[in-house]
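Each in structure tokens, the structures are laid out below.
Values in this text are rule-based calculations from the coordinates and carry no lab data. All figures in this text were calculated on a predicted structure; none of them were measured in a lab. Cβ atoms are built from the backbone, for glycine too; each structure is taken alone.
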Structure I
Amino acid sequence: MKLVFIIGDAAVGKMTVGQELMKLTGLRLFHNHMTIEPVIEIFGRYDGKTTMELRDVIFRNFAASENYGMIFTLMMAFDQPSEWAYLDHIREIFAPYGTEFCYVELIAPQEVRLRRNRTENRLRHKASKRDLAASEQRILDDDSRFRCVSREGEIPFPNYLRIENADKEPREVAELIRDTFGL
């Protein structure tokens with residue numbers, strides 16, 4: 001089993017790259033909004049506890065399956081210990097199944113991410129981003145509150161790839177990931 005984490009800042013292209021990587025490799029895509037959006041729809045607001053519990057059910061059942069592997073995307077605030085603990089938690093679910101873990105960090109400047117925040121693909125898959133003024137304000141607020149780009153040498157994982165993808169097409173990034181990790 002393979003588990004590819006695609007991490008990075010909001011609107012950096014995690015889901016879109018994940019979609020392309022799924023087409024190239026047969027890995028299944030589980031982007032973070034696949035649990036966020038239904039919870040918002042049911043609760044009328046974001047509910048982190050319910051979102052995390054739903055993800056755990058999916059992770060446990062997928063890890064025990066015969067699937068080749070999964071791509072999981074999530075926004076990562078590197079300055080928050082709880083974010084590192086969450087990665088550990090997911091790894092603990094998959095580790096008993098001999099899972100190979102790969103980590104991809106995508107990086108793009110704020111102006112690129114604000115532009116990507118308005119793309120048709122993003123808005124189609126993430127209903128909570130359709131209020132563009134609110135979504136853009138969240139990006140600005142998160143950028144001022146959290147550090148969502150790693151520091152040099154901060155990532156301790158052996159299978160780690162950092163990609164500045166501001167000027168790269170999603171398929172090009174996905175091909176680089178595939179080739180780097182032999183997926």
Structure II
Amino acid sequence: MTPTYIILAVLGAVVLWAIFAYNSFVTLVNRTKEAWADIDVQLKRRYDLIPNLVEAVRGYAKHESSVFEKVTQARSQAMQAGTVHDKEVADNMLTGALKSLFAVSEAYPDLKANQNFLSLQAELSDTENKIQAARRFYNGNVRDLNTKIEIFPNNIIAGMFKFAKQEFFELDENDSAAKEPVSVKF
């Protein structure tokens with residue numbers, strides 16, 4: 001009878017470990033989804049600020065239409081991006097377009113003193129900081145999930161229940177300008 005109890009104890013331990021491993025995967029997947037939702041909220045806030053910012057600059061720099069079109073197009077593409085990779089590419093493009101917009105605005109001293117523009121500038125700066133924090137939080141959760149999926153024996157449970165690795169939300173490695181934050185200081 002003793003070998004039977006040992007076998008049952010080992011099987012019980014394996015089942016408990018499998019349940020624990022499965023539940024920890026579910027927790028990590030849900031944290032990753034929550035972190036992505038945080039990024040989405042901040043990106044939406046950014047997208048909502050951009051038209052107001054463009055209009056504020058347009059009032060002073062009417063002949064800079066190509067910059068406004070570039071920002072508007074980048075915003076539209078970013079809002080339509082679906083996957084993490086598409087959002088990443090579109091966000092990097094939008095960051096570059098915003099840098100062009102702020103470069104144009106530097107040539108207009110009256111604009112730099114406009115209270116509405118200064119308020120939008122402060123809001124955008126705050127939003128950029130929140131996007132970076134949300135990106136770090138998301139990437140940390142993705143790292144934890146991906147690590148757990150790759151580690152033995154957790155990879156057995158991950159494979160059985162089809163838990164998939166997630167993509168990081170990163171800056172474009174080939175775009176050195178995207179690695180610098182959008183400058184909103186005047």
query: relative contact order in percent (Cα under 8 Å, 6 or more apart) was computed and gave 31; which structure, I, II, did it come from?
result: II
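Identify the structure, out of I, II, from whose coordinates mean projected area of the Cα convex hull in nm² was calculated to give 10.0.
Values: I: 10.0; II: 12.4.
Answer by label: I.
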query: One of I, II was used to calculate helix-only ellipticity at 222 nm (-39500 (n - 2.57) for each DSSP H run of 4 or more, over all residues; to 500), giving -15500; which?
result: I
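By the measure distance in nm of label points 7 Å out along Cα→Cβ at positions 3 and 27, tell me the structure among I, II with the highest figure. List each step's numbers first, then the result.
Details: I: 1.2; II: 3.8.
Top value of distance in nm of label points 7 Å out along Cα→Cβ at positions 3 and 27 goes to structure II.
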